[in-house]
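Bear in mind these aren't lab numbers, they're just calculated from the coordinates by the rules spelled out. Please read all numbers here as calculations on a predicted model, not as lab measurements. Cβ atoms are built from the backbone, for glycine too; each structure is taken alone.
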Structure 1
Amino acid sequence: LVERPENQLTGVGFLWGGYRKSHGQFMDDPAEYQVHRPDHWVFEGTNLKRDDKFGGKDTIVGYECDGCELEWKEGLPFPTHKDGTPENFEVLSTCPARWHPDDAEWYERWDIGRTGAACMGIYTRVGTVFTAGTTDWAHGLMGKDPVVEKITRNVLDRLGR
């Protein structure tokens, strides 16, 4: 609305995300994140490895998901930055998401049935911004998922200094 996409602030936005376990999109698939950069401090102490998945038991990736336009290089996702995503945004994990076909009619760039992704990521400008890219991250905390709890603790400890 003001020519400033939300990606400039949060690193992600709904335009390249979509729905998961909602609006008929990916209703039968687990709502879990796939890890791409397990050596990042966000994952410290989780024992996660590349391509591991987490959060499915509690459906942490769901309802509405935010992402960024991605390109894949050597099996890893990178932002294209065409959508306003900051240049140093790191995609830590992803989960496929999709708009409902009726929503796709609103934007010329969005083909009906095209899959986007929820993106968990981080970047630093003046301060550091961590985004879970999902409205349902709290489900993992409520379900006492040890990985979701550890990631949350890592973020709060590091950014709360």
Structure 2
Amino acid sequence: MRNLILLVIFSTVCFLTLADDRGFTHYKKGEFNKALKIWTEEADNGEANAIYNIGLLYFSGNGVSKDLSIAYNYCKKAALKGLARAQNNLAYMYLNGMGTNKDYVKSYAWSLIAIKQGYNSQGIKDNAKINLTPAMLIDAERLANEMIKEIKK
């Protein structure tokens, strides 16, 4: 059930934000290999949306073998480039151990970063927080601040 919810989140965000994207045009037609080719070229040039979209393909298994570890890696790359929806989804992946180990500190930190950019990641933040001790919460906030500085570079 959680995988289905995350797939809906990933897919919906993709559909809502990429209406003018050439790769998205192919994606909508079910031409996942063509979308992957376009997004790979764009990702090689550092385009955060393309990096994120490749992660979506690996998350869903569209045009590639489903692999949550690879999806996680692409999502993290896009998150480090400052893409708020990737930060939100990375927080969710840490919260649920999808493609990576569960890590409530990192989940909280990434959700906080997404929130600071105006992304609604409050639910993930709240779910991570209930698993944190006061000391872990301080660590998570410190980690978020460190990552924000890195992202801004």
Taking helix-only ellipticity at 222 nm (-39500 (n - 2.57) for each DSSP H run of 4 or more, over all residues; to 500) from the coordinates of each of 1, 2, which one would give -23500?
2
Consider the structures 1, 2: one of them gives 101 for volume of the Cα convex hull per residue in Å³ as calculated from the coordinates. Say which.
2
Out of 1, 2, which structure matches 1.3 when distance in nm of label points 7 Å out along Cα→Cβ at positions 56 and 88 is calculated?
2
Comparing 1, 2 on relative contact order in percent (Cα under 8 Å, 6 or more apart), the highest sits with 1
